[in-house]
Structure I
Amino acid sequence: MKRLIFSVILLLLLLYVPVFAGNFYIVNPEGKVVAQCQYIPDQGDLATRGEYSIYSDEDIPLHEAVLKNEKIARKVKSAQEISEEIKAQEKANEEELIKETMRQLAIDQLKTEGHLFKYIEEEKK
């Protein structure tokens with residue numbers, strides 16, 4: 001009997017609790033999106049800081065979320081931001097190439113000096 005009552009209560013709770021597929025975004029008094037969560041935030045707590053929440057079906061990473069017409073939207077990157085991202089990726093690619101080249105040169109040099117590598121050779125296979 002206790003098990004049945006527990007099951008009924010659990011079922012009612014599951015039916016009562018709304019299921020959300022999106023996120024709630026917290027907006028500060030200046031209109032900046034400052035946080036996100038997947039549950040209904042405590043409106044009273046938010047109000048103590050002048051913040052409020054907005055629900056969005058779209059899952060937007062926090063660093064890309066902006067408030068636009070009282071809705072959460074994806075930030076549109078400027079041409080300069082896109083250019084800087086491309087440069088940063090190209091630099092990272094160059095750094096990786098240098099790292100791998102220097103590693104291989106060091107291994108080759110040490111081999112010519114007579115060093116034996118048991119585990120380094122296994123990595124290449």
Structure II
Amino acid sequence: MRIYDRDRMSLLGLAMGSSIERAFAAAPGAPPALRGTIALEAGGMGVTVRFGAEGAEIRQGVPRKASARLSGELVPLVELAAGELPFAALLGRRVRLSGNLRLLWRFAQLLRSARAAAPGAGTGAA
């Protein structure tokens with residue numbers, strides 16, 4: 001997992017990067033079956049998450065072409081980074097999806113696995 005220009009990365013990029021790093025640490029040597037580029041846009045911030053054979057990388061900004069896109073309000077996307085699935089935000093159109101929905105679903109599953117691997121997960125600890 002590599003976060004480019006970490007010192008200048010947006011909150012959205014840092015939240016996503018932290019969750020992806022936790023997910024990778026929970027299953028070392030077993031990269032997820034993710035391949036493609038996901039553009040994320042919220043709260044005036046834009047980041048690109050790219051998954052490939054070498055793992056994942058996050059960069060500031062969004063490309064014109066991406067395998068999938070998630071855009072909308074910041075809070076639901078940060079909730080997604082925390083491993084929650086913001087269904088109410090999706091149904092209320094506060095978050096919009098486009099492109100490869102299978103890639104987005106696998107991305108959400110990866111983020112949920114990071115939540116399960118977090119210290120105190122499932123114990124009610126905050």
For FRET efficiency 1/(1 + (r/R0)^6) of positions 4 and 84 (r between Cβ atoms, R0 = 30 Å, to 0.05), find whichever of I, II sits highest and give me its label. II
Comparison of I, II - label where FRET efficiency 1/(1 + (r/R0)^6) of positions 68 and 92 (r between Cβ atoms, R0 = 35 Å, to 0.05) is highest: II
Answer label among I, II for the case where helix-only ellipticity at 222 nm (-39500 (n - 2.57) for each DSSP H run of 4 or more, over all residues; to 500), calculated from the coordinates, equals -11000: II
Out of I, II, which structure matches 16 when relative contact order in percent (Cα under 8 Å, 6 or more apart) is calculated? I
Parent structure of the calculated result 38, 34, 31, given that Cα extents along the principal axes in Å is the read-out and I, II the choices: II
Structure from which 6.6 was derived, distance in nm of label points 7 Å out along Cα→Cβ at positions 76 and 116, options I, II: I
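Readers should treat all values here as calculations from the given coordinates under stated rules, not as data from a laboratory. Owing to the predicted nature of the structure, the values given are computational and were not obtained by experimental measurement. Cβ atoms are built from the backbone, for glycine too; each structure is taken alone.
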